[in-house]
1. Which of I, II yields -23500 for helix-only ellipticity at 222 nm (-39500 (n - 2.57) for each DSSP H run of 4 or more, over all residues; to 500), as computed?
2. Which of the displayed structures (I, II) returns the greatest value of distance in nm of label points 7 Å out along Cα→Cβ at positions 83 and 291 on calculation?
3. Suppose relative contact order in percent (Cα under 8 Å, 6 or more apart) works out to 22; of I, II, which structure was it derived from?
4. When semi-axes √(5λ) of the Cα gyration tensor in Å is calculated, the result is 34, 22, 20; to which of the structures I, II does this value belong?
5. Of the structures labelled I, II, one was used to calculate Cα extents along the principal axes in Å, for residues 59-250 alone, giving 55, 42, 28. Name it.
6. If we compute distance in nm of label points 7 Å out along Cα→Cβ at positions 131 and 299 for structures I, II, which one ends up with the highest value?
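Derivation of every value follows stated rules applied to the coordinates shown; laboratory data play no part. Small disclaimer: the values here were computed from a predicted structure and weren't measured. Cβ atoms are built from the backbone, for glycine too; each structure is taken alone.
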Structure I
Amino acid sequence: MNAYFLKLARGGLLLAFLVVTVGAWVRLTDAGLGCPDWPGCYGQFFVPDSPIERADALSGFPERPLEVGKAWREMIHRYLASGLGFLCVLLAGMAWLNRHDPKQPIRLPFVLLGVVIFQGILGMWTVTLLLKPVVVMAHLLGGFTTLGLLFWLGRWRTSDLRVSSQTRSLKNLGLVALVILFLQISLGGWTSANYAALACPDFPTCQTQWWPPIADFHEGFVMWRGVGIDYEGGVLDNPARVAIHFTHRLGAILTFFALSILGWLMFKRPGLKFDGLGLLTTLLAQVILGISVVLYGAPLAVAVAHNGVGALLLIMVLNANQRIRNS
């Protein structure tokens, strides 16, 4: 495989991680609608700065007065995402030019490009559909998918494998753990998009009960509520938010056990000890951050870190699958 392709994919992984983390920062600071239009900001490609530009912004979007800080956070995220998109175009182009190299992946770079293009559409819908939760969640999942594909293309630590006699059960467990983690990330996105992170302010109980009686699971998981609704700040009643938060906690328990088993089994194998330890350590950090979000009232730094370590956890599980698969 072309060395420049690998370097570009690995650089893209770092940029994708930054985009995902900055996206969480934008969402958690309520800056998702900092620019009410797309792809510009109040009709410009930079945040309006001069008095005349700000007056034009106010006249053009009277329903959403300009908040400079939120607008800049949103535009920084867009600039970074645009750079990531351009990088993915380069990867697809390099893959096509090197298509005669038997070691060069061809399909995956174009899958990545398709995901990034759709991710841009989701970014537009996030704004035009006023933070509709299903779109916000899909946008988050698109970011994590982009991150995962770039990691896989980077081929991290596959040439030094010296592991023998891998069992089919360990490979199956790796895939199951990946699916469970992806579902848990989806629940996390749904929780955040519906402003339900603090619907259960106590831990380990929820609303002082082990199973909250007020939880409205039906209302909490209605995916589509029509268009024209402004979802900033959330529109659900507390019982629906409690149901969402509590489901995320149940998913966290399942995810913890699945990834713990995978990490422990890898740790016991000499060639996978380092990878298993990394997975277990990242999992423990994520659990601590998740609990801290609740106990300390979702401070911004902790909430952003929870999202970032979730991205690292996805990389660790993908690394486990890549290592097991190539062993």
Structure II
Amino acid sequence: MSVLYLVALPGVSFSQSENLFKENLNLSVQLSFDFKELYKDTNDSTFIKSKMVFSGNEIEEDTITARVRVRGNFRKKICYFKPMRLEIRKKQAQNTIFENNRKLKLVVPCQNEKNKDELVYKEFMAYKFFEELSDIHLKTQAVSLKIIELKNGKEIEHTMFAFLVEDDDKVADRHEIKKYPSRRMSPLAVKDSSAINFTLFSYMIGNTDWSLAYQHNTEMFFDGRRMIAIPYDFDHSGLVNAFYAKPNPMLKISSVTERVYRGLCKRDPQTFNNMRNLYISKEGSILNILNGFKENIEVKEFERLNEYINSFYGILKSDTEFKNKILSKCRG
């Protein structure tokens, strides 16, 4: 998944919302800022300004001003490069690929070390898996990112693979649903098909770092009748298997790679069976997505990922395994 630097034909407008998230955009972005200024312990409304230079397929290089802040919790505490939120003012975004996507999450590597991109590729893969399994999902875009660290009058260049995640408001607009406020709710308010999809997907990638009740790593929407849950932030999953990821002690597992089904029992059995069949029908597509990342992941780790996904499908396609490891492990 290499990212190319290509120059656009002049006079072409790129203001459509779809363009930022189209395939093969080969987007490159450069940001520059003082890490100390960005990483100050401030609230979620505190942004700093950064010059943002970008280009891509049929997009000539352009420069605008972006507002940047650190986001998240765990990675914010331990990482050299911290996840960020970008906001671009309307005037700056006008007639650019950001015109209709002015609020974005930026996922970056954690540590400044060799092979730092691999964890990001694996998390990006997880988003692409869910995109295949649910019409309602967060769109993402791969980015070849250069960060210019301003330090003691010097400029230090860092290059990395990163990706953008669209704002949840865009999901709501696209599907004519409403974003639900971030507050505690009953997981049973989530429609069965959405809840089962959420929990099966989490089981597939070995993710236990979520909560429907508290909307932890969950975007929640209301379709006029029931809730729809969309997962995000997968760095603590067994698929990604980040060096810092540790399982919740309450789950009594030794590693995040050990799967635990955390769905509720009070779900419609037929809907559960339909969702199981959907996942089985998508096996080829999921494996194709996985194979698309082969060149970006070390050989032994790719073998682990291949075995990990295939083991999930082995469970799914076996009535006995499906009953013992998923149906009988539901909560409530």
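1. Numbers: I: -23500; II: -8500.
Structure of origin is I.
2. On the way: I: 3.7; II: 3.1.
Answer by largest value of distance in nm of label points 7 Å out along Cα→Cβ at positions 83 and 291: I.
3. The read-out was computed on structure I.
4. Numbers: I: 35, 29, 15; II: 34, 22, 20.
Source structure for this number: II.
5. On the way: I: 57, 54, 28; II: 55, 42, 28.
Going through each structure in turn, the value belongs to II.
6. Working: I: 2.3; II: 3.0.
Between I, II, the highest calculated value is found for II.
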